[in-house]
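These notes open a run of structures that come right after.
Values quoted throughout were computed directly from the atomic coordinates according to the rules given, and no laboratory measurement underlies them. On a predicted model such as this, the values are computed, not experimentally measured, just so you know. Cβ atoms are built from the backbone, for glycine too; each structure is taken alone.
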Structure I
Amino acid sequence: MHDPAQRQRELLLVEDNRGDARLLAECLRTLPFPYYLSIVTDGDSALAFLQQQAPYTAAPTPDLILLDIHPLKRSGWEVLEWLRTQPALASIPVVIWGGLLSPFDEQECDRLRPTECLTKPETVEGYQCIADLISKFLAQP
């Protein structure tokens, strides 16, 4: 029988800052299971990816989404709000992150209830903590 713990996990990162994306990708290498990380740089591309629209027609359904609050074109909150209306996608864990959280961000966090709402780390150790958190979410059946 195939070990389900070894199933490749699909991660989607929506992030317009290359440095943040690179640091997180580096820290994800410690995940204890096989995974594939897809990266898109803006909210419109995230929606196209999730709907498997060109150029993402072969995009996998992610097991977890890490979503920047303020990527280009469309906010992370708009992407999350859309996700919550999609029965096939609504149960995907979403870790949303940003710089300093504004009062609006706090309200949206309460309203849309992402799996986790984080401030972007300022250290490599902080990025490693996010990788550990992702590992914890994906280790659950």
Structure II
Amino acid sequence: MMTLKTCNKCGEEKPFSAFRKDRSKADGHHGTCKRCEKEYKALPAAKETNKKYLQSPMGRKNKARKAQRYNRKYPERVVAVNALNRAVKSGSLTRQPCEVCGTEVNVQGHHPDYSKPLDVIWLCRTHHINLHADLQKQELHFAE
């Protein structure tokens, strides 16, 4: 039996998979569906509001708190990313074109193994995001 939830924005009943997870909610999912959230975030007014919030004392405080939680949860990732950034900045390592599409714009280093911080696969932002989405799907598949 698939449980449905009603979106606060569009009013449509949708499966829980259409909502992002939110541990603070009783049912464990956000009240607005992913589609409505995406449409809202694309609005210029929403971007301006978010920018102002992040520049406010409360926004800066929450951003710092979130960064601290991430750093405590994934220390090996932080060490690897910082080492890679230092190597690129010092010139001992140079960014390469994306290994998928060959672009040289917004190229990022992907760490297949965080214990080897300078051993990276160079990917553009789009392909890096896609790779992590695929890896996350694989993790969910193996968890079942």
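Structure notes:
- Parent structure of the calculated result 0.95, given that FRET efficiency 1/(1 + (r/R0)^6) of positions 12 and 116 (r between Cβ atoms, R0 = 25 Å, to 0.05) is the read-out and I, II the choices: I
- Winner on relative contact order in percent (Cα under 8 Å, 6 or more apart) once structures I, II are ranked, highest first: I
- The greatest value of FRET efficiency 1/(1 + (r/R0)^6) of positions 76 and 132 (r between Cβ atoms, R0 = 25 Å, to 0.05) among structures I, II is that of II.
- Answer label among I, II for the case where helix-only ellipticity at 222 nm (-39500 (n - 2.57) for each DSSP H run of 4 or more, over all residues; to 500), calculated from the coordinates, equals -16000: II
- Parent structure of the calculated result 2, 8, 10, 12, 17, 17, 16, 11, 5, 2, 1, 0, given that P(r) over Cα pairs in 5 Å bins from 0, in percent is the read-out and I, II the choices: II
- Answer label among I, II for the case where mean count of other Cβ atoms within 10 Å over residues 20-27, calculated from the coordinates, equals 17.8: I
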